[in-house]
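Multiple structures are listed underneath, in structure tokens.
Coordinate-derived values only; no laboratory data. Note that the structure is predicted; figures quoted are calculated from it, not measured. Cβ atoms are built from the backbone, for glycine too; each structure is taken alone.
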Structure I
Amino acid sequence: MKKFVAILMALCLLTAGAALAEAAPELNWSDFEATLESAGVTGDFWTFDEIAVKIWLPAELQPVELTEEDKEKGFISYFTDAEEKASVSLVYVDMSGMSLEEYTEALNQTDGVDQVEIVVVNGLPAVSYTMPEQDSCHVAFTTEAGYILEVSMYPTSEEGADVVWGIVAASIQPE
């Protein structure tokens with residue numbers, strides 16, 4: 001009887017996991033191109049060969065030269081505006097092979113993290129979340145090398161930020 005219950009529970013968990021993956025909200029760049037035009041926001045795609053990803057960023061955000069210390073912390077790139085009031089960073093973090101589900105669970109257990117949600121961005125499984133105290137939103141992807149690619153956007157409280165950061169998040173795609 002115990003084996004039957006264990007098998008039944010395992011099947012339920014697999015079914016729930018599959019349903020969760022199927023129910024995950026999807027962001028696709030093609031769905032946001034019209035929003036980009038109507039919002040009057042201009043920008044360009046930036047390509048990051050070391051992680052085989054490209055991402056669209058508003059023209060106001062320009063790359064900042066990274067220090068060796070930044071690179072040691074996993075920063076791949078950092079963009080900010082002239083007043084340094086808005087930024088996007090790409091960080092590559094060694095999470096010892098943590099899966100996306102494990103990372104999601106860890107985020108759910110972290111103080112200051114809110115709105116954790118599994119999403120699919122241009123066919124790539126990801127997790128999105130906010131950090132209200134830091135006025136930021138994030139999209140994270142796991143990689144085959146066992147790392148987490150974290151794209152962080154700041155601030156979220158400015159008028160129109162949700163549209164701009166939504167467009168940036170929806171633009172993340174394989175190179």
Structure II
Amino acid sequence: MKPDPERLRAVFNRLERLIEDRWGVPVRIQDVPNPFTGDLDGGEIMVDYDLDIEDAVFILIHLFGHTVHWNVSAQARSVAFLQPTTWTDDQLRAAMDYEQEACRYSLQLLHDAGIHDLDQWISDFAACDSAYLMHLYRTGEKRPFRSFWRDATPLATPLAIPEFQPTQWLSRHQGTVV
């Protein structure tokens with residue numbers, strides 16, 4: 001079930017402040033070049049100003065999850081920048097693990113902010129994102145994102161956010177996430 005837009009605006013505002021104040025990661029609302037809807041570099045998060053609030057909240061928290069990844073794991077950064085012509089099964093598994101871990105950090109972010117009513121929504125959104133990416137990586141075909149949406153996917157489990165120092169590595173558009 002899609003959350004109420006007013007609720008999501010309040011969630012976005014709360015999370016933006018928490019990300020900036022607690023972890024020192026600036027959140028920029030700006031034009032993000034197509035085909036991206038957000039970007040990250042390890043030191044800041046960019047969210048496209050033209051997104052509806054549902055997509056903006058997902059992009060914010062998902063990119064926060066990847067920001068945590070990039071700052072605590074060289075392995076995660078290496079997965080982010082894979083650009084194989086043909087994906088192997090091992091590379092696909094690594095990419096899906098990478099996406100799942102970002103989702104788990106995202107869910108912990110929500111919980112750290114006292115938000116516990118969006119677990120199913122974030123789990124469904126992340127499952128849609130993973131299905132979209134898996135299809136893209138296997139076939140090269142970009143189908144409409146929402147065509148991969150399924151309700152009531154298995155709930156993600158939160159993953160404790162480790163201490164990290166935000167560090168600019170590279171921008172996401174140099175990697176494989178689209």
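For the structures shown (I, II), distance in nm of label points 7 Å out along Cα→Cβ at positions 133 and 165 is largest in II.
Here relative contact order in percent (Cα under 8 Å, 6 or more apart) has been calculated and equals 24, so which of I, II was it run on? Structure of origin is I. One of I, II was used to calculate FRET efficiency 1/(1 + (r/R0)^6) of positions 29 and 93 (r between Cβ atoms, R0 = 35 Å, to 0.05), giving 0.55; which? Traced to structure II. Taking volume of the Cα convex hull per residue in Å³ from the coordinates of each of I, II, which one would give 110? Value 110 for volume of the Cα convex hull per residue in Å³ corresponds to II out of I, II.
Comparing mean count of other Cβ atoms within 10 Å over residues 61-68 across structures I, II, the highest figure comes from II. Comparing volume of the Cα convex hull per residue in Å³, for residues 53-124 alone across structures I, II, the highest value is found for I. In this comparison of I, II, the computed figure -17500 for helix-only ellipticity at 222 nm (-39500 (n - 2.57) for each DSSP H run of 4 or more, over all residues; to 500) is attributed to II.
Quick check for you: by mean count of other Cβ atoms within 10 Å over residues 45-52, which of I, II is greatest? Spell out each step's value before the answer.
Numbers: I: 12.5; II: 17.5.
Comparing I, II, the top value of mean count of other Cβ atoms within 10 Å over residues 45-52 belongs to II.
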